[in-house]
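No value in this document is a laboratory result; all are computed from the given coordinates. Since this is a predicted model, take the numbers as computed values, not measurements. Cβ atoms are built from the backbone, for glycine too; each structure is taken alone.
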Structure P
Amino acid sequence: MAKKMLTIFSLIIALSLALSACAPKGTPTAPPATKAPTATPVLTPTEVPTAVPEQLTIWTDEARGRVMEEVGKTFTEKYGVKIVVQPMGFGDVRDQLKVAGPAGEGPDIIIGAHDWLGELVINALLAPIDLGDKKKFFLDAALQAFTYEGKLYGMPYLTENVALFRNPELVPDAPKTWDEVEKIADTLEKEGKVKQGYILQQGDPYHFFPVMTAFGGYVFGRDAQGNYDPKDVGLDSLGSIAAAKWLDMMVKKGHLKPEVTWEIMHTMFESGEAAMMITGPWSLPRLRQSGIPYAISNIPDGTTIGRPFLGVHGFMVNAFSKNLLLAQTFLTEFVATEETMQRLFELEPRASAFLPVREKTTDPDIAAFGKAGEVGMPMPAIPQMSAVWTAWGDAVTLIFQQQVPPDEAFKNAAQQVRTAIGQ
């Protein structure tokens, strides 16, 4: 046991020196209901604990928790520290951390989505992570997603994004541009082969975003460091308005129709009444069950590259944990391995953020999503993103319903977002 203690203490001292470089310069202000840490939540060599902790606690859902428990057995054998998983709903993890973290009753590690960062980092709930030489094994875009104001706050393990689905019996070759999509839709509809060549649900900004980016549109611009800038709202940029006008044209020509829901969109594609749509890997089970032939390809381009939103899931460390360095050790030594990342991939088939697993993916559908996501843009994790969805979605709906000209709809949406952010 003495040898094991010495091993842990030596490891903690080494990691302390590495982590001190990425420690925040100051402690963000926590909301009134909580109490922020009084010092940077990273241990220094003088703060090495005098006793080995009995356990590290992880908050995640039950399925991923089982994988962590299995991985934890090896960690326990080496360091004598037990991994305890407290299962809870995916969305509950974030909400519960906000309450339990500052009270000292939270976990050491959580598994969640990168777009939680804005809220959690601003409220001083996450500690920075240093992946060391393991960093090279992760997809750059996934690391970028977990980076907030220049610091890495999560270790990614999966990515997800939308791509273009097409029925290869109706559309043998993947369209390279949105102009091609319109021409294919026009031909198929005139020949009576489909009701809609391309189908999109009404009022859905998430699935419209790849069209926006293809014309140069954006939601938030970025500063010199690559951070999303809430002062640069791009819904009324020239590119976004160009995309809105393309959408308006598709509606006016009858290629896109109002009142189409997510369910209607999928039902029409699965029945062969629609030839193309945009959706994500979450739709694979029902599409495979339907028996409809499909192929997955990259988002078409417009005046520039079509880029979908990129969502990333990963591991984050509670800033109020008393075992910060051991938590990071568990992640970098025992989770950031090809074996563990492969098990996580098999549990939830999504394009892996861990390159050795991503590059060996044999599932053609997941590989196609991974390829489409290579140019993806991390969904903004800044708190101001919450002010965008309603106004943006309303603008798309107004164009579908032909109630407002496209430029006016998006200019009004941009102004609503700026007002909401200002308030």
Structure Q
Amino acid sequence: MAGLVLAVFLAAPALAQSDNDLHGRLEVQDAGQFSGPDSIQSSLGAAAADDALANLRFTWEPSWGGWSLQTAYLVSVDDGPDVLLARAESGLIKIPPPTMFDLTDTFVDHGRVLASQTIDRLAIAYTTPDLVVRVGRQAITWGSGLVFRPMDLFDPFSPSATDTEYKPGVDMIYVQRLFADGSDLQVIVAPRPDQFGGPPTANASSFAAHYAATFFGHATTLLLARDHGDWVAGLGVNGALSGATWNLELVPTFERSGATRVSSLANISDAVTIAGRNATVFGEYFHNGFGVAAGLFDLADLPADLTTRLARGQLFNLRQDYLAGGMTLEATPLLNLTPTLIADLDDGSAFLLFAATYSLGDNLTLIGGAQAPIGRRGSEFGGLPLSATSPLLLAPPGQTYLQLRRYF
């Protein structure tokens, strides 16, 4: 596999020269993971594991006047114990279809190797100065969260994600109306089936309207959605404070069962100078309305509405209250350092993340990083028992990784 990856890595720019609209990215990664003796990883003989990953993404976006086409093809290969772990965890939480059509082909799934190819973007758009209509597989991001993203209903990034350049595509109809006063209205319909291969249903689909405008000098967003059968509202406000930028979000969810879960977020960020170096610092508080309050618990105790959102990839945290802080420091014009600390305020556990990004050239970037969970058994980051009687823990592993990305 290493020889094939190297050949594609060297040939990728030449492949793109055949059409000026064809671009892409090749990423290769080596990731080492380290887990405790009671973890699922250790039970599989992978307490210390090393995974090699590679993915190649081609994007083609031609346009003809007001019409345009978005396409992206992605092929990925993972070789290592993480493949075995993913299989072991696959039955813990049932994962529903993430989008209407299954455009992924897994062509190798054996032992330690998993390889797949997918159409990640396939959408046609019509654009005028005040209207955008786009139909097909595409990505959308809402909200102002820096680490946590309660207003982003469509495949938000995990707080521990090491690659946030491309979101997974979702099959949807997207309409945006731009108004003369600078405000805009976005409306989305995302049909989904209850189970793979089935017809779309209202309780599996999403319908959403997102309005952005300025009120009393503050940029404000309003959200109203029916998402997987539940009604979701959202209010976001941002502004300035002594040169810093702040954001507030309030996101209540009215469930079909009759329960109401209210999530909220507040953050502030500022550009500063540290030891003569440019830096951006931030702090963020997140309240997870679906989370479990203080006290020890296990996977079997998790509320159904929380596990449902974990399975859908809309939430990634189990507790209610979190505080995150960090910065991006420009150590040199070519090197950025990004430390982040996420603290679980309910059980005292924490998650430490660090990344360093170095520009090797105009189209070549090297990224190295580490992640370290800190906490006692029974805490979110220390390890969650599968059940009250299980000796095994579901715990995020410690991780080091090195990525090389080439763009063309």
Compare FRET efficiency 1/(1 + (r/R0)^6) of positions 236 and 356 (r between Cβ atoms, R0 = 41 Å, to 0.05) across structures P, Q and report the one with the greatest value. Q
When helix-only ellipticity at 222 nm (-39500 (n - 2.57) for each DSSP H run of 4 or more, over all residues; to 500) is computed for each of P, Q, which one produces -12500? P
Structure (P, Q) behind the derived value 1.7 of distance in nm of label points 7 Å out along Cα→Cβ at positions 196 and 228: Q
Computing relative contact order in percent (Cα under 8 Å, 6 or more apart) for each of P, Q, which one ends up highest? P
Match the computed value 43, 25, 16 of semi-axes √(5λ) of the Cα gyration tensor in Å to one of the structures P, Q, and report its label. P
